[in-house]
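So, here come the structures, one by one.
Just so it is clear, none of the values below were taken in a lab; they were calculated from the coordinates. This structure is a prediction, so every number in the text was calculated from the model and none was measured. Cβ atoms are built from the backbone, for glycine too; each structure is taken alone.
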Structure 1
Amino acid sequence: MLDPNDTRDVGPRVGTPLWLYLVSTTVAGCVLLGVSLFWLGPAKLQLLAAQPLIWVMLCMVIIGELRPIATPTAPTDGAPTSVPFSFALVIFYGLPVAGLVQAVATVIAGIARGHAAHRMAFNGAQYVLSFGVADAVIRLLGPDTNGAPWVPEGPHLIVVALAAGGYFLTNLVLVECAVAMHARSPLRTMLTKDIGQRLFVSGVLLSLAPLVVVAMTHSIWLVPLFFFPLAALYISATLSAKREYQVNHDELTGLANRKLLILRTQEALSEAQQRNHRVGLLLLDLDRFKEVNDTLGHPTGDRLLQTVARRLTHSVRPGDLVARLGGDEFAVLLPQVRDAASAREVAARLRVSLAEPMRLDGMDFDLEASIGIALYPNHAPDFELLMQRADVAMYVAKESRVGVDLYAPHKDRNSTARLSLFGELRRALAEDELEMFYQPKVTLGDRRVVGMEALVRWRHPRRGILPPEEFVPLVEQSYLMRNFTHEVLELTLTQVARWWFGGMAVPVAVNLSARELLDPSLPDVVSSGLRRHGLPARALRMEISERVMVTDADAITPTILALADLGVSLALDDFGTGYFTLARLNGLPVEEIKIDESFVRRVVDDPDGRVIVGSAVDLVGALGMRTVAEGVESERVAESVRAMGCTAAQGLFFSAPLETDAATTFLREHSGLPTGGEQRTA
């Protein structure tokens, strides 16, 4: 049974506590074995090596190392069935022979099972140290045999039992210390985990050792007969553990399934409550995986999922749990996490691990993942709510294409506050609480107003004026989207008509989201609105975010072309924030490019910023389009972008978004336009 969550073959970093512990234990074991062999002497060692019994016992120990007694919590590394034979060697010959045979068997079995060198060395050393304790008990409490083989009888079996107890306790502490440091779990938790079952299994195996000793003294051929009862025990335990493993693990990837994830999360939450630390839950969804399944078939998709499972497992920290929830959805449990930044670091490693192309059947596959993060106790007190909120964060990450997102209540469409706000938003649409503010766009030469950008605000009866980021995402995820779009267009066109018929004929821009552009009825809505208000199409301009053009270009192109057919001009907003190239505008009726404020702010003090903006202005001009600088907040920035050839700008330096009356006043004072609808172009 493959356990992809087992990362014990990954070597610890040099200098870490785990590295120091493994090195010191290994050195101690090697020193003890070396001293005991030196005390035995080469002559006696050579004599023992000539005995067939030693080689038979070595074979039995190797077989036993390859066939451990599986348990549900340790399906691949339970108590080895080599214990009866190696402990019998401790009783019969003492530590030197038992330690050497066990060390050789550990190396051979480790190579066969693909264990790392540091793991084999530690395993051999902890066996030697554990047998050393057992040998010391026998030497202290048992009879003096003057170096001759010892066969325990009668009361001496109590000494054997005490030696077995010393071996078990030493082995338990040595192994679990390493596991606790590797998994970053409390030592007490690791020592007591399944202790009853481990005591029982180890007790059964160790109790066979005196019988093996008796068989060793009578006939060498009696020793291999122990293979059969041990094989029966191994098969029975393996079948039981396999059934338990299948119940708790995903069949395709071998990762934990939802049932085991719930169990481990509940254990982690209980421990976190006692120890006052955080627990993290990451939910991961593969982007575009469905395309692989639909195009190349499920067998290829399954192999891709297996590769993803391996990469995820080797990207998390020791002790973290990777689970597959179904399809292309995975979860990662962080039983201990310092803060949100640490959880984000894990998420970043997961995304990096998947970023490297995966090669299958001669093809390279590029996969990306969207990851949502929720923390206990910050975001949820139990598993169900933790999972739900990680799911919310994951879908926010997917929709916004940021890759990783931490749960935030205001982004949760299911949160109480959000549901309450949604109910109020329905009332706001019915009671005309939405208002349009307008930000002027001015020429950089004579500072005339050549356009306005309409920006929606919600005048909340209790909270005052709310910016769009507090309610527009909620609208976009609801059935209110169409009503909201109609209301924004109606409010804007009403004001545009007042300006145009009042002699201030400047175009007014309205921002459109992907959801609005995917509505096939949008061109008809715009057309009827223009007719109803008696406005020409050039009175309205539609601004489309670059991110929308990157993610949904093919889907929204028909709507864009239909709007252009009406005569409505189009502008590309937030240019530079995505991965959109101007070459992709070929065939699209875009007249204006608005350079994002994150670049514009840098033109004064950052040489790279100047190069980026200057190059964009030159390229846009060469393509016959206008350039507008967004977010201009100072005279120096305004002069810099004007010197680069930028035709117009908007920002706080010229004017903040204004209410209708203030915008009308500003427009009257700065437009310089003739009456009647004729306008000068910038």
Structure 2
Amino acid sequence: MTDPVEQAAAALADNPAQASRLAQALVMRNSADPRPRLILASALRRLGKPGEALPLLVALAAQWPRAARTRYELGLSLSLLGREEEGIAHLEAAVAIEPGLVEAWEALSNTAFALGRYATEAQAQARLARLSIADPRLAGAAEAVALGRCEDAEPVLRDYLASHPDHVEALRLLSDCLSIAGAHQQAEALLRHALTIQPEFAPLRFALARALFAAQRAEAALLELAPLERGDPANPAYRNLRAACLALLGDEAGAAEIQGELAARYPANPRIAVNLGHALRTRGERDSAIAAYRRAAALQPSNGEAWWSLANLKIGALGDADEREMRRILQSPRLDERERMRLSYALGRLLEDAGAFAESFEHYAAGAAIAFRQRQTALPDYPQQGADISALFSEEFFARRQGWGAASAAPIFVLGLPRSGSTLVEQILATHPDIEGTMELPYMGSIASRLAVQGPDAVSRLAEPEVRALGEEYLAQAAIHRRLGRPRFIDKMPNNFRHVGLIRLILPHARIIDVRRHPMAAGFSCFKQLFAKGHDYSYDLAELGRYYRFYLSVMQHFAKVQPGKIYTQVYESLVAAPEAQIAALLDAAGVGFAPECLRFHENRRAVRTVSSEQVRQPIYRSALEHWRNYERFLGPLKRALGDVGSNWH
């Protein structure tokens, strides 16, 4: 290489000090040539001297405003000097001038992430996805996946893989679509196949870690994440996924530590502030959680998740000024629909606390309508689902399999509809010295899903060793969450009511506690709750009524075919006579009475559900009839419930 300018440019990547010396000499020889000045500015920026690079770049940009690399370097230097908004403007100019400038798109993505400019970050990621692939058809699919349009990308990817079955990037992209759709096993299979072809490709391994986490397999996700972290320990995406995995495994302190670290590194990112708030809330650090949510709302006033997180504390954390601000934001016709949904729920909760029930319901209904439109599943046939469960799990079914399953009596399943008092029951039980509270464990649902894929008769075809193995599999997976070494543990997944038959088959000695609440109270409490994911039935009052009927029919069926094996805890009875009810509850759980269970609200354990703040106070009666303030709006729920509305326990 004889050209001295090329020599200076070549030294930038590995030896910016040498590049700086060479460029300075070239500038001294010919100050009119812009190339040495740009190389010098880039070298200074790489040497941690963006302040010295800035005047050079400003002068170059003024003289050559259409020079993409000059605008790129100027954007980077400004960002390093804390002037990120100005930096983003120059980075956007750079990619507008030269759309194929990958380094500028990467810098734009990173700077937008730091500022919480999610739309800009997504657009940059989408363009990077397109630029990374030569085939135009596949490049378009990659861009669609990056923008969340898997419905557009998936047909293209499947067609492409039909003729290119080992194309690693196509496999990764299709796995992303499958994981988003909940087809976690298929996504994992594709990624593991791709890794046999290209085992060192970091995006593949990270996609596998994310897919495993989405499948609620945090321990397996951490195994895949570990080599990536060794290679790039400060990567915020890796750190965030580790925090999420730790939280799923019950290590709240570890999760909060990482979220605090990320919040310190990216103080202008509202999503990170929200994540920190969630971690602190779980640990019971309410005031710090509120401060984190407040910071997120200040950074990005339209951040609906920050507002909803404050409202969802259910302690009156929002005030008059917040009401005015939320109303102002909701008036914007350009507000993102998901943010509008969250803000509608938050304002609904604030107005409910203020006693403005009619307007409160309007906002709840507006939020629910958006959530309902966004559902990705067809309306289920609940009567048919109930009939299928009853037909499979008959008295004869259990009689022929007497004595099957794992021998352990450790699990206590607390199930039922959400917002029916199950977190309160869990908190009471977890205060007992022999019982450990874990979380809403996904493992029984995962086993049931795996069996469902094998056909409707998969459960009835299981042999005795297979049944026992499934019980042992569940116990091994749950063991990860048992940190206190207590004899018994709680699985509080509400939807496990769907799997009572499977629980009775593979874990016949487990205790099952059905927490039941008045259907109108439970139904409305679900309707006004914006769930983080799932529970699609809760966004339509009529469907809520049908879902409650389904739940009740399932529990009534098992009360008939497995008498005495399920304990029903009526929430209203627990509130009316807590001491007697708690004694009976502990007996049903297979443990003796412990007086500290009456003081469950003093238990400082982490609570991961939306009732976290409510179970940190004594039992109160005010919520029992609260739904009646909204009764005139709940006609669809009442009609769908029918006779169940007065005949539910």
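Using the calculated result 2.8 for distance in nm of label points 7 Å out along Cα→Cβ at positions 260 and 308, pick out the matching structure from 1, 2. Label of the source structure: 2.
As an exercise: distance in nm of label points 7 Å out along Cα→Cβ at positions 20 and 188, calculated from one structure in 1, 2, equals 2.3. Which structure is it? Let's see the in-between values first.
Numbers: 1: 2.3; 2: 5.0.
Of the options listed, only 1 reproduces it.
To which of 1, 2 does the computed value 5.0 (distance in nm of label points 7 Å out along Cα→Cβ at positions 84 and 588) belong? Of the options listed, only 2 reproduces it. When Rg/Rh (Cα atoms, Kirkwood Rh) is computed across structures 1, 2, the figure 1.03 traces back to 2.
Using FRET efficiency 1/(1 + (r/R0)^6) of positions 124 and 156 (r between Cβ atoms, R0 = 35 Å, to 0.05) as the calculated read-out, with 0.75 as its value, let me know the right label among 1, 2. Only structure 1 yields this read-out.
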